[in-house]
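In what follows, structures are represented as structure tokens.
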Structure 1
Amino acid sequence: MANFQKPKGTLDILPGESVLWLYVEDIIKKQAELFGFGQIRFPTFEVTELFNRGVGGSTDIVQKEMYTFIDKDGSSLTLRPEGTACVARSVLENGLYAGAMPLKLYYLANFFRRERPQAGRSREFWQFGTELFGSENAEADATVILLANSIFNKLGLKNVELKINSIGCVKCRVDFRSALKEYFANNRELLCDTCKGRMDTNPLRILDCKSPSCKEISKDAPKTTDFLCEDCETHFNKLKEMLNGCGVKYEVDTNIVRGLDYYSKTVFEFINESIGAQSTVCGGGRYDGLIEELGGQPLPGVGFGMGLTRLIQSMKDENLLPEISTGANVYIAPLGSRAASVAFTLAEELRKKGISAETDLCSRSIKSQMKYADKTGARFVLVLGDNELDSGEAILNNMQGGEKIKTDLSIDRIIEIVSA
């Protein structure tokens with residue numbers, strides 16, 4: 001018999017864990033909708049060229065990490081490595097740019113990158129993401145940051161810190177890029193091999209490198225904020241004004257550039273150092289040129305991606321995840337075939353009324369049924385035998401409080417007790 005195991009870098013999220021994920025996802029959805037965002041869903045795979053153009057040919061994602069395959073018709077397809085390019089493609093293809101602006105979209109989806117698996121980083125991972133199109137104002141940047149911040153607050157997280165930066169626009173990055181190239185050229189021998197190649201393609205990416213030597217060299221590199229044009233500086237100052245006005249704490253960190261080519265002006269990250277090396281829980285920024293890069297008319301955009309695995313790990317570290325039972329509200333334990341038939345029908349009647357209910361499916365003894373009900377976390381157990389059927393009355397055992405409540409076998413009475 002084959003002993004199959006999940007592929008390297010993937011996760012099994014089992015029922016006891018998935019109920020916590022659903023709890024977190026429900027809060028995320030409610031906060032997104034509170035801010036006026038609507039859910040979008042998109043394909044698991046897209047044409048490869050979308051990511052080559054949308055994410056950037058010089059990024060690690062495109063160069064090293066994408067899961068790409070050739071379809072039977074000869075076309076190149078790629079499992080989605082991130083969400084922004086997918087959403088931008090959908091906005092263009094479905095003409096959403098012609099509707100009311102700003103356009104606010106969110107998604108909860110899994111993505112795929114062939115990275116080195118480690119704590120907080122897997123090859124299949126889940127993200128909550130937002131994209132806001134149609135506004136070039138700093139208020140839009142502040143809105144998505146406030147949404148992310150509201151989620152952390154709603155979940156009760158205390159150790160998450162916001163860091164922001166501006167990497168300028170195409171116009172003011174020319175001088176910054178030149179200054180970076182000159183600086184890193186003087187330290188070329190200390191750069192990792194990957195960053196030596198980035199000097200000509202995209203020197204900004206060196207600032208995002210996780211190599212210890214590159215991080216050390218980057219500390220004294222020219223700062224993006226020293227090269228901002230008047231428009232970008234005004235935009236960044238307005239963003240800080242908005243965050244200050246809403247009481248959001250932040251730190252300006254000029255080493256934050258984000259790892260994707262489409263970013264411009266605002267970039268930001270929410271960091272939780274307590275979860276280890278992969279400490280970025282949420283990251284995003286502005287991408288005013290992305291839609292144009294994909295063949296559309298200029299349409300400014302801003303958004304973020306929030307890693308659910310790291311978010312949930314942060315909640316575990318702060319003991320914020322609630323105890324959530326996956327057991328039924330009522331477990332009906334039958335004694336004998338006559339009772340088993342009645343119990344099966346009774347369980348279905350309870351479910352029709354919105355009460356989760358289970359009964360024995362394995363012909364077990366009453367002792368084994370009680371053990372099962374206890375293990376699964378059932379709140380109430382109703383023991384049903386011939387005596388109970390003949391009298392029309394039974395005992396409903398409260399498994400949490402210990403009370404034994406006498407009841408008739410009417411659906412309404414049972415619901416009254418378990419709903420109290």
Structure 2
Amino acid sequence: MREITLISNIEKRFHLYGAALFLCLAFIGCKKNVDTLGLGLYPEEDRLGLITTDTFTINAATVLVDSVLSDDLPFSLLGSYFDPVFGRTSASFSAQFQPSTATVNFGEISTLVVDSVNLSIVYLGYYGEQSLHQFTVNELSEDIYKDSLYFSNRVFSKDPNNILSKTVYLPNYTNKNILTGEEPDQLKLKLDAEFGKRLIEQANISTEREEFVELFKGINVSIAEVFINAQTQGDGAIWSFDLANAFSKVTVYYSNDTIKSSYDFVFSDGLTKVNHFVHDYSGSDVELALNDSSVGKTSLYMQGMSGVAIDFKTPYLAGIVSNGPVSINKAELIFTIEDGTTDDYIAEPEYFLAVKTATGNYTFTVDETDSQLNAGGDLNTENEYRFLINRDVQYIVNEFVDGNDYNFGYRLMNSSAGIQSARTILKGTDVGIGEVKLIVSYTPI
């Protein structure tokens with residue numbers, strides 16, 4: 001199993017910012033403000049003797065991503081789908097919550113009756129085809145710590161006998177309320193009334209956050225495993241939710257004598273939420289690619305939520321300097337989406353290129369660190385992802401001239417893997433199929 005390891009110290013490969021890359025990938029990705037791909041190329045008068053080549057051998061393979069940082073991200077993911085190419089994928093999340101006010105007045109607790117308890121979480125969107133799912137809510141039995149880092153393969157303990165909800169439901173998120181300004185669409189699940197009674201009793205004693213989350217460690221919201229295993233190919237979706245929205249909450253409806261009222265418990269910014277992802281590639285095309293690197297000649301696979309990425313290398317790059325040093329005018333790497341593979345599952349809108357170091361870690365390319373340069377990565381209208389690596393290639397070939405080999409390869413990565421569920425099928429490296437291609441223009445010096 002291959003995993004992404006991001007450096008946080010300075011290494012020989014490049015004196016760049018591994019910690020910044022770590023944070024950049026954990027959230028929404030690094031974007032430049034400049035729109036012109038290719039800014040910073042050499043001026044026209046320096047292009048005498050320019051040589052352009054696009055016949056480099058590229059070795060590429062689909063690899064597993066072990067896990068990604070997944071705590072306190074903007075979105076919480078939930079759902080499952082059965083992709084005929086990628087197999088089964090599911091997402092769940094765990095989240096802490098707390099009383100919504102510093103003081104409460106429930107009246108006489110001894111006569112208070114909980115009528116119902118609802119979990120409401122606000123939709124942000126979905127990936128796949130909305131279909132029937134069995135949603136399960138469990139109370140956590142393990143602490144979540146605000147000052148800890150949690151990754152997507154981290155599963156918190158829960159009492160399997162303490163199921164707060166098991167609901168079969170067909171979500172119908174439409175996004176209509178975003179335009180009208182009305183109350184946003186929400187997934188609403190009915191929870192156990194006894195759980196609500198315990199929440200009220202504790203809030204009546206104390207609404208202090210640390211004391212509350214010590215007793216109520218949080219909830220886990222997931223899709224029942226038996227349901228995931230029963231899904232048919234092409235079925236299912238992953239929904240994204242905004243727990244920071246005021247309408248995302250646990251609401252306890254109660255009666256006290258002749259009075260009916262309600263009280264909210266909220267997913268505060270000061271608390272922690274963690275996304276969890278599971279991929280089952282058994283019997284899929286992706287499993288074949290993971291077990292046989294030669295599949296990369298025809299097809300390459302990318303998937304978010306700590307799924308799969310692409311490792312590649314241009315082994316004969318040193319040939320550029322076989323007759324002496326060169327000046328790199330432009331180096332562009334191009335990946336192309338396989339025809340007809342986005343009809344049912346749309347492609348990821350942006351990818352990120354990382355360079356491998358001598359220790360097997362990954363960091364920024366030199367071009368990515370230039371604030372005046374758009375290094376690329378956005379999906380264009382030709383169904384391509386293009387990356388400029390001018391300065392990165394210049395660094396490598398300069399080191400070849402000095403007798404050093406720092407050509408360790410690259411990884412195509414999902415820049416928002418902790419919150420993005422999209423997958424993409426790319427053309428492989430075989431010549432003549434619209435293959436992965438490196439185009440380099442250079443001038444002998």
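The numbers here are math on the coordinates, done by the rules we state, and not lab data. This is a predicted model, so every value here is computed, not measured. Cβ atoms are built from the backbone, for glycine too; each structure is taken alone.
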## Note on the structure
The value 29 for relative contact order in percent (Cα under 8 Å, 6 or more apart), derived from one of 1, 2, belongs to structure 2
### Task
Assuming 0.00 is FRET efficiency 1/(1 + (r/R0)^6) of positions 74 and 250 (r between Cβ atoms, R0 = 25 Å, to 0.05) as calculated from a single structure, say which of 1, 2 it is.
1
#### Entry: volume of the Cα convex hull per residue in Å³ - structure with the largest value, from 1, 2
1
### Message
Given a value of -11500 for helix-only ellipticity at 222 nm (-39500 (n - 2.57) for each DSSP H run of 4 or more, over all residues; to 500), calculated from one of 1, 2, which structure does it belong to?
### Response
1
